[in-house]
1. Given a computed value of 22.4 for mean count of other Cβ atoms within 10 Å over residues 17-24, which structure among 1, 2 does it belong to?
2. Using distance in nm of label points 7 Å out along Cα→Cβ at positions 49 and 225, single out the structure from 1, 2 with the greatest value.
3. Just checking, which of 1, 2 has the largest value of Cα Rg over 2.2 N^0.38 Å?
4. Name the one structure among 1, 2 that helix-only ellipticity at 222 nm (-39500 (n - 2.57) for each DSSP H run of 4 or more, over all residues; to 500) of -10000 was derived from.
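Read the figures in this text as sums done on the coordinates, not as results from a lab. Computed from a prediction, not measured in an experiment: that's the story for all the values here. Cβ atoms are built from the backbone, for glycine too; each structure is taken alone.
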Structure 1
Amino acid sequence: MANGEFTVRARAGDSDAFRELTEPYRWELQVHCYRMLGSFQDAEDAVQETLLAAWQGLAGYDERASIRTWLYRIATRRCLNARRSASRRPVKEWDVPNVTPPEPTRLGEIVWLQPFPEALLSDISDSPLGPESHYDKTESISLAFVTALQALPPRQVAVLILRDVLGFHAREVAEMLDTTVDTVNGALKRARVGLQRYRGIVANREPAPPAGSSSEDSVTARFVQAFESNDIDALVALLTDDVFISMPPLPFEYDGRAAVSGFWSTMFDMGRQVNLIATRANGQPAFGTYLHTPNGVRDGTGLIVLTLSGDRICAMTRFDSSALPWFGLPRSLPDQ
């Protein structure tokens, strides 16, 4: 059945027809909202609001643009409203018992950042990007890129994603945002300037090995061995000189090999036994962390996402245990 027939039926109140009309775009809309908001949970909420608004406003859809473009218009507006609101994820206090962390290099501001499960990205792997896209799919979902977007003003974020990531034409973006092509082009220019530091860092790094390659497997296997054996020297040997660690929703950030080494030395010195369970987030290797406890279980304590540069680790992002269920990881495991 053609989209036009589904549209007619949906306007008549057929919810099944509406789902047939919109379901092909659900996951790419969730990724779009995630890029804009940096939060997996906020993106889920924004997609639900988008689909509800589309259902309620279907009578106003004039079919001048495709259903996909119309849904992106609604989703982008929902995300702009969320970005402007003050109800972002609050800063969390350090909560590791009996551990006093070293003084951080700085306190980060993007504490609402959350990881995106790789399994959901596979649902949109074949979604075409427009001819004007400047980013490939791997980079455009990476933690570094999504973090850099969060530092830009909301409207610049929307324009840059719609133009440089998704490849919509300037005229289409202007219609989505109810503005002019000149305004869109100006916002895009400013957004690109705002991302210059990010682009410079990425350009100076050795590329990460391909996902699932023997090179990636070698690095991650060495990381697991070092981490599970509390071997700080082996871990430090894997780090680049400019390695960086952040841990949202904690604001603590450590920049450089010495600072990162000091942080993990503090954690390893506690003699805690931790197991890592492999997964993937944002196109990057990731691990659920499970702490052995006296009560005979291993409690899930968080998720670590690695950013690789060649055969080294150039960034580590530690998230709290609330992220584990999104990756199909349990809250706890029986002791071995």
Structure 2
Amino acid sequence: MPDSANRSAILLIQTAFIGDVILATALLEYLHRTEPNTPVDFLVRKGNEGLLKGHPYVRHVLIWDKKKEKYRGLWHLLQQIRRTGYGRVVTLQRFASTGLLTAFSGAPERVGFDKNPFARGFTRTAPHVIGDGVHEVTRNLHLLNPAYDGPAIAPHLFPTAQDEAAAAPFAAVGQYLCIAPTSVWFTKQFPEEQWLKLLAALPSSYTVYLLGGPPDVEACESLLQASGRPNTVNLAGKLSLLASAALMRGATLNYVNDSAPMHLCSAVGAPVCAVYCSTVPAFGFGPLSPFSRIVMIPEELACQPCGLHGYRQCPLGHFRCAHGIHTQQLLAVLAEREAPTE
């Protein structure tokens, strides 16, 4: 039988990518403000659980290993969810797998987006419209409160003491900048030759850290070697996500793509310059840091955006949305950051 203490508990489900989990932490902020005594558990895909390590608003983190035991793991999770006896289960995704977990969870309240294949099994649904300028955080908040009409709540991550200690030596150099040059999708990634132009133009007084995960080590090393810039360090693969966030928080500015590092900045209030190539801010995934600037090609392109997530190559072969961005646009954001405030 489910523990009676769990009948008021909420399970949030977000088993997509790193950025999606980070944005979902805005719901933890909202629940902490509106229901501070409600236990909240969080289900993520294996590999993303480190984002929630030590999070003060999460009781338990559930993990789905999609690669090793995708369907068996899904079945075991469903059994675990039903045994726990949550009062509310909320899926932030539009995919059948998490819709199944929600619809058959046994929870009195089962909430998700109306486009989910299992939406008929939900007790309440919310629309999910991309392209109208509404931020993803607000779309997610409507799952908890359909009447919510306030500002998008920034996500929040909590680097642990170990993460802070890992970042501290690099933050102690004085003024520094961070560049997260890669993305899973080619058309969301500012090209290497464009990053090289920026590295060549940045003031030599700044130390520059290249950030990324283990898959990004080679690309960051290639960028480092091609630049020949002094005071540039490749930290890709050397810091955890939370340690990277702690380092970015102290930077004068962080240059990122429309990708997970942008959301890391939002989650710790780090100053960010987000470079948009094939995607557009109107999709609703833009930065939410106090200092957030977006750089795009100055001219309108009929082919932009070419897709929601991006492609492995430019569909038209020219990739003008990236190559048409001027280095001076990026430098102007740094100049704005450096300008004295009144």
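1. On the way: 1: 17.2; 2: 22.4.
Corresponding structure: 2.
2. Sorting by distance in nm of label points 7 Å out along Cα→Cβ at positions 49 and 225 in descending order puts 1 first.
3. Between 1, 2, the highest calculated value is found for 1.
4. Value -10000 for helix-only ellipticity at 222 nm (-39500 (n - 2.57) for each DSSP H run of 4 or more, over all residues; to 500) corresponds to 2 out of 1, 2.
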